[in-house]
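Chemist: What follows is a set of structures for review.
Readers should treat all values here as calculations from the given coordinates under stated rules, not as data from a laboratory. In this text the structure is predicted, and so the values were computed from the model without any measurement. Cβ atoms are built from the backbone, for glycine too; each structure is taken alone.
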Structure 1
Amino acid sequence: MQQNLSHNPDDRKEATVKPRDLLVLGIESSCDETAAAVISGRRICSNVIASQADLHRRYGGVVPEIASRVHLQAIIPVIDDALRQADVSLADIDVIAATCGPGLVGALLVGLTAAKGLALVTGKPLVGVQHIAGHMAANYLTDPQLEPPFLCLVVSGAHSHLVHVKDYARYQILARTRDDAAGEAFDKIARAIGLGYPGGPLLDKASQGGRTDALSLPRSHFADSLDFSFSGVKTAALNAYNRLKQQAERQSMSWQELLPLADFAASFQQALVDVLVEHTEQALAQTDLKRLTVAGGVAANACLRRSLQAMAERANVTLSCPPPVLCTDNAAMIAMAGSLAYRDGRVDDLSLNAVPYLDLDDETLSRSQN
């Protein structure tokens with residue numbers, strides 16, 4: 001449940017601490033990374049991440065029950081390590097921020113419950129953070145001079161959004177995926193062709209030196225919308241892979257003798273990147289924004305970063321890209337988003353719940369609870 005710092009707007013303005021003065025503890029546990037971080041303003045004091053990727057790789061993807069149990073084991077040590085590396089105590093912390101959605105509900109509950117417990121025993125204010133807002137806030141840690149308004153391309157495992165960031169806590173979604181997100185498409189194709197999990201980085205690596213025109217794959221667009229659709233290209237790539245396997249079996253050879261893995265990966269990757277970049281360029285033209293940021297795990301993809309930079313130069317737009325460690329799930333981004341939300345006058349009470357499908361609405365952060 002949301003509550004203001006004060007019932008009097010003038011009092012609230014005086015009570016709210018500017019973000020550069022805040023020491024914020026951030027906690028993230030939405031999927032398969034247990035993370036905690038401490039930031040001061042836009043400076044990262046510590047950013048500890050305990051990844052479960054190796055554990056889930058044997059299953060080809062994240063197993064929610066296993067993820068929740070590992071979060072339970074890791075959460076307190078990770079928080080302790082973040083405080084130790086930042087050389088601060090809980091008493092020094094001004095605000096405690098934690099991801100409250102979207103994500104795996106069991107995983108979310110671990111980090112959020114830890115944050116609520118710490119807020120209860122210390123009396124520190126608690127701020128719930130929407131995970132995608134966290135990804136976008138990573139750009140403030142990367143570029144200390146970044147200020148709204150700007151356009152943000154969000155490309156994570158389950159989300160493909162174009163967001164007009166109007167102010168620190170005000171967003172307008174210009175486009176979203178109508179089916180598979182780019183990250184989902186990467187993971188599904190990587191798993192199908194035997195690369196494993198996590199699919200995005202493995203496909204990116206496999207594509208190096210490959211021909212981007214080796215496969216003819218569709219690019220989906222809508223006449224009246226900037227929305228994304230990646231199910232078609234995913235299905236086309238799966239069909240191409242199955243045809244290659246069948247042909248190879250008839251000739252008693254490996255499918256990669258017919259089409260090198262690098263060519264397959266590069267062609268599929270380029271098909272996704274082309275759509276992401278084209279829709280982003282159109283959104284920039286429609287909004288007349290001159291600042292572009294990118295966020296989410298897929299934002300670490302080398303091909304996407306090169307293509308966005310080339311487009312930004314053509315369009316005379318300034319591009320900000322967080323380093324890869326701030327693209328994937330981390331707690332520094334959650335701390336930054338929490339700092340901005342607190343500055344906006346928002347504090348949550350202990351009834352705050354995990355909401356696995358929590359989304360950004362068209363103007364501000366959705367705070368609806370079940």
Structure 2
Amino acid sequence: MEQKDIYILAIESSCDETAAAVVKNGREVLSNVIYSQIALHTEYGGVVPEIASRKHIEKINQVIAQALSEADKKLEEITAIAVTYGPGLVGALLVGVSAAKAISFATGIPLIGVHHIEGHISANFIENKELEPPFICLVVSGGHSHLVTVKDYGEYEILGRTRDDAAGEAFDKVARAIGLGYPGGPKIDKVSKEGNPEAIRFPRAKVAESEYDFSFSGLKSAVLNYLNGCQMKGEEINQADVAASFQKAVVDVLTEHSIDAVKKHNYRKFAIAGGVASNSSLRNALRDACEKEGIAFYHPSPVYCTDNAAMIGVAGYYEYLKGVRHGFDLNAVPNLKLGERI
């Protein structure tokens with residue numbers, strides 16, 4: 001008997017992107033529509049949750065309609081609806097979850113709640129058709145820094161996580177401090193290309209009792225102290241050098257932890273995911289390190305690194321195959337832990 005194609009309509013609204021996508025059989029993206037609110041939040045220097053939620057309400061229906069239209073699919077052809085239900089901003093998550101529940105209720109299409117970080121990890125499956133678990137993945141974004149063993153589809157073990165600021169959060173705060181503005185990651189990446197990464201020696205933090213955990217708040221403080229010191233002494237601040245030196249400190253720690261974990265756990269495959277995974281310096285450092293150690297290196301294209309619904313559709317597909325279904329009591333869980341099932 002010929003296997004029937006599975007079409008997942010996916011919705012993502014965990015932060016400041018309103019996104020919808022249609023994914024076929026877990027690996028083929030038929031549409032991936034993203035409405036970004038970056039311009040809206042830039043004037044505030046970061047995401048304003050209330051504004052984000054309101055904008056999601058405005059845009060969610062047209063984004064979903066556009067995703068179906070671009071995929072040339074009608075709702076009756078959709079197998080299941082996957083939606084991010086955590087972690088994220090509670091108001092923003094609720095918009096996506098409510099939209100998904102409403103469609104499921106009206107059509108009888110099964111509903112699947114997806115973990116946002118599982119989505120980021122799953123983004124690697126879109127363009128790397130040969131990639132299958134097990135492998136180790138570094139998830140680096142505005143809210144998360146996780147080093148994860150992907151044991152199987154939907155089965156994870158966290159090896160390390162940030163103790164304070166996530167890598168992306170540190171990028172945003174340092175970018176603001178040196179006058180680059182929001183969003184920090186892309187701006188620091190760009191300016192760093194003109195700077196000397198060895199100009200200033202910023203600290204590389206290690207967490208004593210956990211070799212794979214990260215800590216970036218000390219590094220952020222060191223940058224702020226350096227800037228204050230320069231101002232007090234009346235010294236000129238070289239923006240590009242500060243950006244490049246800060247970025248190198250972050251990249252060094254992420255690379256060292258990641259390669260160490262892959263080697264110690266005897267894996268030959270390593271992937272990166274999340275918004276910071278599109279940072280060119282981090283990609284190059286990890287690619288070089290993997291090459292040197294004979295480790296296969298995987299990464300999504302930048303469009304699949306930032307928040308998008310295609311990655312949620314991929315994660316949702318594997319949840320669907322496992323028989324995961326959610327009822328209309330599915331709720332937004334802003335602090336949902338990786339591997340936690342609700």
Structure 3
Amino acid sequence: MEDKSKLIGFTCAYTPLALIDAAGFVPYRILPMGDWPDQAGQILHENLCPHIKRILDRAMQDDIPDLSGIVFMNSCDAMRRLSDAWQKVRPNDNTVLIDLPISKDDRSVSFFADELNRFAERLSQWGGDDIRPEGVENSIGRYNELAIHLNELKKRVNLGTLKDGSTRLQAIYNKAVTEPIENVLELIKQIAGEPDVIADNALPIYIFGNVLPDPEVFTLFESCGARIVGEDLCTGSRMINVIEIENNDKSLDGFKGLARATLSRPACARTIDPSNPGKMIHDVVEKAKASNARGVIGHIIKFCDPYLARLPSVREALKKEGLSFLLLEGDCTMRSIGQHKTRIEAFIEMLR
């Protein structure tokens with residue numbers, strides 16, 4: 001890995017990684033992994049998002065590399081609380097909180113472009129390169145190349161022809177947000193040269209939700225007789241997407257094109273399209289159908305209000321399409337997902 005002092009920490013899938021790359025830094029996502037004792041509970045409320053608390057536990061245990069700075073996206077109240085708590089437990093770290101609009105209308109795009117400009121200035125203050133339009137364009141191209149290669153691997157996983165399937169893909173997703181792009185591209189190209197394996201008769205399952213970064217979780221699903229044929233997770237395919245700049249944004253100064261592209265990426269439950277409030281629900285149904293899944297699993301982190309508020313509508317929409325639905329709640333530990341093994345096995349057996 002490159003010099004660790006050139007890492008910029010981040011915690012949200014909406015973070016503009018191309019901007020960090022354009023400044024000469026390597027983005028490093030602080031994933032909620034590890035099994036540290038709960039120390040975050042000394043600072044944060046007990047009924048707060050476990051994703052946030054696991055990240056803070058890592059910080060309090062010094063289980064992160066040296067960082068030039070860390071960016072928090074103000075995507076929900078829990079993430080805002082993490083920003084506050086981080087400054088308390090690591091007061092010497094360079095931090096910035098970037099406000100993230102919940103929609104992609106023109107006013108939101110303009111506002112977010114200003115936020116990205118502020119972030120670019122902060123990156124420069126932290127020792128990064130001056131960010132120029134050609135540098136951002138080059139970084140967008142690098143991340144688009146990565147996204148295309150990841151999508152090709154994902155197709156093989158969905159078909160069941162990639163060795164170790166979704167477990168291996170999740171490990172690669174984790175590398176894609178913690179290591180330099182060049183390292184990850186080299187690994188993916190090596191894997192692309194491997195021969196296809198013969199798909200087994202596991203049951204095709206679609207999964208959606210927020211945080212599920214541990215590759216062992218997918219090993220557990222597969223051991224229960226499932227094959228993940230599609231997913232929409234903020235620690236999975238939602239992290240790295242092709243960045244498409246609209247033609248009418250290309251000639252504009254500043255970061256309007258990147259802002260619009262970021263706000264247009266696959267939405268999580270905290271995002272709202274005023275013209276189509278049920279879009280997230282529709283997307284879950286359509287993606288599950290397109291993947292030919294026999295059933296759908298929703299994995300939601302406890303106390304995540306945006307997802308919990310939408311689940312009744314998701315359940316009803318899936319029912320109308322004849323798709324069975326299993327809801328799991330977790331706390332970012334293998335222990336919590338392991339407790340659901342019997343339920344997962346029963347769900348798979350019911351659908352056979």
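Chemist: Looking at structures 1, 2, 3, which one was Rg and Dmax of the Cα atoms in Å calculated from, given that it came out as 19.8, 58? Write out the running numbers ahead of the final one.
Modeler: Numbers: 1: 21.2, 78; 2: 20.3, 77; 3: 19.8, 58.
Of the structures listed, the value fits 3.
Chemist: On to the next question. Starting from the value 3.7: which structure in 1, 2, 3 was distance in nm of label points 7 Å out along Cα→Cβ at positions 148 and 236 calculated from? Walk me through the numbers before you get to the answer.
Modeler: Details: 1: 3.7; 2: 4.6; 3: 2.5.
Answer for the origin of the read-out: 1.
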